[in-house]
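Values in this text are rule-based calculations from the coordinates and carry no lab data. Given the structure is predicted, the values throughout are model-derived calculations rather than measurements.
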Structure 1
Amino acid sequence: MKPTAIVKMKSLVERFRNNHPKFSMFAAAASNYVGVGSIIEVNIQDAEGKSICTNIRVTEDDIELMEAVKEFMPRK
């Protein structure tokens, strides 16, 4: 990844955190509950009320990715 892309990504993440502080707090709290075998479910509802939902069962590889993402994200 190019250094300029990393700087841009950090800026976008910071803006997301500022725009959605409750989500950041939820994600931080939820990270204490996620482990191998946990199920993460995502539900998206559009402005018209239609929704789509999926889930994953967390693996060791997923935990490794989550830890790497945590290291990349700027802390508040």
Structure 2
Amino acid sequence: MQHHHSPAPTILTPEQAAARIGVAASTLGIWRSTGRYNLPFVKAGSRVRYRAADVEQFIERRTRNTFTGEEPN
């Protein structure tokens, strides 16, 4: 019987995650300590990491479109 393992998730450092979101790494630290946003993180000892998929989902959830007109053809 063969076992098919899904590829390991891409893991980002706080600096990489912050750059993807467009905030400072220190801002992510504040968000972690205050629980301000639903952005899961992985804690391994004293290190903090983010799964790339969680960062992308966070961006999708935070994306807003307030356009109410019609776009030209």
Structure 3
Amino acid sequence: MSDTKIFMKDLSNHSVKDLVGKRTELRKRLFTLRMQNQGWALKQTHLVKVVRRNIARVNTALSIKIKEQKWQ
């Protein structure tokens, strides 16, 4: 997984299962980054912020998908 910003328009094409998998992957990445940051091994500390915001974007897209399925 790249550590760049994920756009909502890219997430809207994914299924609920894909979004849950992406969220799990991002959470694992965040854990790894936090552990590196605690051990003073992380040089690019801004990546913690980027991954945290990407998790929020995936959660938002996931809730939108679930609400869409509920209304159908």
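Listing for the model above:
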read-out	value
Structure from which 36, 35, 23 was derived, Cα extents along the principal axes in Å, options 1, 2, 3	1
Read-out relative contact order in percent (Cα under 8 Å, 6 or more apart), computed value 49, structure in 1, 2, 3	3
helix-only ellipticity at 222 nm (-39500 (n - 2.57) for each DSSP H run of 4 or more, over all residues; to 500) derived as -17000 - corresponding label from 1, 2, 3	1
